[in-house]
Structure I
Amino acid sequence: MKKWLFIPLCMLSLSVMAADSLLFKVKESLAGFTPIDATDWYKKGDTDFAEYEGEYRGFKQKIKVAVKTNEIHIKSEIDESDFIKDMDVFMRDTTQRCHLVLRDTILPAEKLKAVTDWSKDESDGFEFMDANTVHEAISAETDNGVPHKNIYGWDISIRRELGKTSCSAIKH
């Protein structure tokens, strides 16, 4: 009887450890690419959230992140007062944020090491996110649907609108 209780408890603890590991990776990566730090995180139910609102990289913006077991969601939105600025620059910056945070979180350590090695020309698989202009991104999305790709069992997607970029990764 004790054996049968032990097995589900071990599986539950492994699930919790995996969720903590994912959250740690997201927090670590976000700290490198956003002004979000450890003090900006809070938990609501089974989801950890972080939010930032303020000036960052030349734009007044809101950055929201949600992480729960096997899910990561990042949303960046420009303040209405900054719509006069170059939206293509904002879109490229926020797209790169999604690309790098998701790449650093999802890729296995050996693959991440290979793609970040300057002496190697190895793809990380996230190039499907790239776009040069808001018009190009919106046109491609209208013609082909939301850009998405499965990378190491994670369904990665990115959606862009004028002044807003949101991306997600969901493990299946």
Structure II
Amino acid sequence: MSARTHHFRMKYLMAQLALQGPQRFLDKFRPGGDERFFTDLWTAVGRELDPAERLPNEGASVWHRPADAQRGELVVLTLPAPAAVSEAYFIGVLFQATRCRVFCLEHSEHPMTKSASTVLSELAANGRSNWGEAVATDREAFAALIDALVSDPDAAPLTFTPIRLA
């Protein structure tokens, strides 16, 4: 099954919002921001779709981790449960000094066995990097994956697909 339109559109919309206006994005999702923005946006995007393509915002949530001496500020968006390849479990937006990076834990399929798996991807203004198979069962584990990746000076994506996001 290919990615559902609503799920797929929200993943890329949230990445674009973060990449095009990092400070506005942070202001929305930091404590004291608009607590309903993400779920309301999910619903609004659904209204633009045919009724058969709309998905409820069930399970959608926002988690914020302030920056500390070792880690950047992180906003993790939990999306409604994915059901198809390329749909995201989580979108993590990491703010480090003047840099904003967007990561996704995506539902995938093992190429040999066709069994369910997950991959870590990164969405940037100029494209999508595939960082490979990753396991994160909750948002804290997803945050730890991101922290490990950005602290590894030798980390390199497996593939890069050019697309214009910002």
Structure III
Amino acid sequence: MSTSENIKLLHHSLRQLEKKGGYDADKYAQSLLQMTKELEFFYCKKAKGKNPDHIYYYLNRRPMEHSLAYFNLSRGYPKELMDGHWCYVVKDFGVKMLIVPCTSLKEGSKDVDGRFQKDIEIICENKHMNVRLQITDMRCVDVMRLDERKPFYQVVNQQEEIHDYIISRIFDN
């Protein structure tokens, strides 16, 4: 199938989502456009005329492990966190980072579910506040997903405490 035919099918599916309601088809289309532009940047500018397997993206600013940084998670399935999110940086592997997305705590937020959530304290613009780690959305992402325009935030909790929690959720029953 050609690119044009695929775009027509995509357009049809987006219209169906739009008609059905309950899902923000416009935001999904924006996310697809952003991802396509990111791929265009990498393949048409960074890797132009070179082997893409040998091209690496270098950050101007790099978050430290045990800090919060803002990543574009793109769109996923309905129960996955998507789009831009503050994420706890567990490990920096160079070209990828292991991150745990966070959600904000608002008035009326549900209680923490200790099976897969942990509230941590951060310092955001000189104010202490809490955010919730969402362990079930932990993933490795390419460093190109980092939004370098956003600040990085310091985590108050001890790194070992957070790592022990993550390990216990993954490996303990």
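Since every read-out is calculated from the coordinates, none of them should be taken as a lab result. These numbers were taken from a predicted model, which means no experiment stands behind them. Cβ atoms are built from the backbone, for glycine too; each structure is taken alone.
Highest-scoring entry among I, II, III, by mean count of other Cβ atoms within 10 Å over residues 103-110, is II.
Calculated for structures I, II, III, Kirkwood radius over Cα pairs in Å is largest in III. Once percent of Cα pairs over 16 Å apart, for residues 47-94 alone is evaluated on every structure in I, II, III, the highest one turns out to be III.
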